[in-house]
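Take a look at these structures.
Readers should treat all values here as calculations from the given coordinates under stated rules, not as data from a laboratory. Because the structure is a prediction, the values reported are computed rather than measured. Cβ atoms are built from the backbone, for glycine too; each structure is taken alone.
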Structure 1
Amino acid sequence: MEDWAEIRRLRLSEGVSARAIARRLGVSRGTVARALASSGPPRYHRPAKGSAVDAFEPAIRALLAEFPDMPATVIAERVGWSRSSSVLRDRVARLRPLFAPPDPASRTSYSPGELAQCDLWFPAVDIPVGHGQSARLPVLVMVTGYSRVICARMLPSRQAPDLLCGHWSLLQGLGATPRALVWDNEAAVGSWRAGRPKLTAEFEAFRGVLGIRIIQCRPRDPEAKGLVERANGYLETSFLPGRSFSSPADFNSQLEAWLPKANRRQHRVLGCRPIDRFDTDRAGMLALPPVAPVVSWRASTRLPRDHYVRLDGNDYSVHPSAVGRRVEVCADLEAVTVRCAGRLVAEHPRCWATHQTLTDPAHRAAAQTLRELDRTGQPDPGQQVEQRRLSDYDAVFGLVDGAVA
């Protein structure tokens, strides 16, 4: 997955030749050709193997947390390590940067199209999401490095499909994609493991299709994405006060109307308005891919007899004609659709509330009609049941006037 995404980035973003990519990554030219020709990430995943030092890592971390400069040989003695010293030294070298003293960063300048910083902002306001529920929902905020243009959108959740849908929506609004996206250790994006960043499979596939990098900040390093952190504060103090919202759609509508004003304000550091630099910034970005990346919720399941499918904690009805057959469920920020053999069998607005059952009246009526059919497929007229006289039962059991004959 990583080689596939890196091959596409080097080719699409930096214009490196296939031969140079093969030489740089240490792979065959055939592997490079297959990666560039494929439209999706490889499906093979080799299971990770454990290491003997894994059991000692908590003790190593505890020592490094108290003594960041402790030599690896002393750590081996303290934790009782008796095996190869090179294995322990390698693990200590990976863990030590996590406990190094803070290193303040200086102001950084960015070239056009170089990157955009991303973060989730949680406004302290309860948004009505329908069905008598309210929620505090995340807002995906993106700030371009060169022009400082802010774009944002409220999402139903912080799960990977919703984050990717939000990314794709914002990038389409920009009309191009920065060559790198900067993220912190958001669980749906990735995390730091053994001293190195590791993206989730969904974001590896996303960046591979776009041909970009995703830079993961080190843990507890908010200064690495100070642009978007300041943008969050600006939204908190300039957009949110004095506003009320009737729904997530109302929030996004008001935010969409306000952001152009924010991007036309005079920026102190730039000495101009962000919108004045945006054309130059976009010219340095990459073009959006001709085939959109897979960013929506997708699932395949066999439709049960109750003809409902579950997505993100909610149940959506499906036309009962698909009962027992395999259906494909797809959902974005706006709608949930279900198809059976390419035929649309359900379409619902996306519900942002939780633990709800959404039923299409047409599906309910179809299910009622099917239940009224007999096994031959013909209506059962009145479903009448014959009623016998009690004297018939007396005759069967040989009873005369309630006594045995």
Structure 2
Amino acid sequence: MRAVAWHGTADVRVDTVPDPTLQEPTDAIVRITSTGICGSDLHLYTVLGPFIDEGDILGHEPMGIVEAVGADVHHIAPGDRVVIPFNISCGHCYMCDTGLQSQCETTQVHDHHTGAALLGYTKLYGQVPGGQAELLRVPQAHYGPIKVPEGPPDDRFLYLSDVLPTAWQAVQYAGVQPGGSVLVLGLGPIGEMCTRVAQHLGAEQVIAVDLVPERLARAGAHGVKTINLDEHDDLPGFVRELTAGRGPDAVIDAVGMEAHGSPIGALAHRLAQLLPDAVAAKMVEKAGIDRLAALHLGIELVRRGGTLSVSGVYGGAVSPMPLLQMFDKQIQLRMGQANVRRWIDDLLPLVTGDEDPLGVDDFATHHLPLDQAPHAYEIFQRKQDGAFKILLQP
């Protein structure tokens, strides 16, 4: 089969590799019809090389048609149309039973002291071959795959794999109440979807901050109050003016370590790429080199007693936190990988009806053949050609 494989920093290629096969009775094989490129994939493209091997298959936002199932897989069958969650969870351990599928005890990666294994996402999360490919072996398929109806195009359902549950969880963790206020930092696909979910759930005031004019315009078109960070020397003061002098009830950090504007972080990441893998891995994991501007800004912006919800990915293990300010403001902090299956019952009615309340049908800006993956990664990373969300179609 053809698959998108990592070959080095900013070097992905479409290779011919062996087809996957059933290895466990809980496996399934799915023929991929659409698969997304996520902002987290750019971490692999430019930063996390020490944790990935040449030839590893990328991708964690796939959907397609079931080709084969193992003996213990009963809720799906060959011919079914399914979406595959990015986290691999068993559905019966303590963590899954409590709705924390991203911490699944069956698939936790104990070698790196991390949570549930993820599709296509480095040694830190199990080094499981990903879904930017023609075929995908799905572990724990007795629980994970989400069966969706025939008819609508893939765009209607694909985002159940990651974007929708990640944004939904971010808003739920933010505790946004009907009539309340929320500010979203970063208007990439997750941040943009957070604004839509917050509006859908009744937030009266939705504010968003970014640097990219096209993204600001996209959010502004559906009623979000947008702020271009480059146009404000005193962003906290401006936001307080918009929110009765207090700040928003909640801030969602949808930026993570892709934040702009921190030359120290950018330099450190670049230097890390020049080190031997063993040294660079420890630097990225332990040295606290992440660009923390967005996180610190969120702490400054949120009102006293408010909530900071972090969906953007941070990697440094000793990143400094302003604990005195957080304590003084009585900030609540929630974060973590999305527990995909936990939110599916809430999300399925929003994508299976006649209406499209979250605007998934036209969410993607690009649909490209799988063989154009190197070009797709390049324009997404460089924010060229209006690339906002790219779907690959094998």
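If helix-only ellipticity at 222 nm (-39500 (n - 2.57) for each DSSP H run of 4 or more, over all residues; to 500) comes out at -10000 when worked out from the coordinates, which of 1, 2 was used?
Traced to structure 1.
Supply the structure label, taken from 1, 2, corresponding to distance in nm of label points 7 Å out along Cα→Cβ at positions 197 and 325 with the calculated value 2.6.
Computing distance in nm of label points 7 Å out along Cα→Cβ at positions 197 and 325 on every structure in 1, 2 gives 2.6 only for 2.
Of structures 1, 2, which gives 60, 52, 44 when Cα extents along the principal axes in Å is computed from the coordinates? Walk me through the numbers before you get to the answer.
Working: 1: 108, 64, 48; 2: 60, 52, 44.
The correct label is 2.
One of 1, 2 was used to compute distance in nm of label points 7 Å out along Cα→Cβ at positions 245 and 349, and the answer was 4.1. Which one was it?
Corresponding structure: 2.
Can you tell which of 1, 2 yields 14 when relative contact order in percent (Cα under 8 Å, 6 or more apart) is derived from it?
The value was obtained from structure 1.
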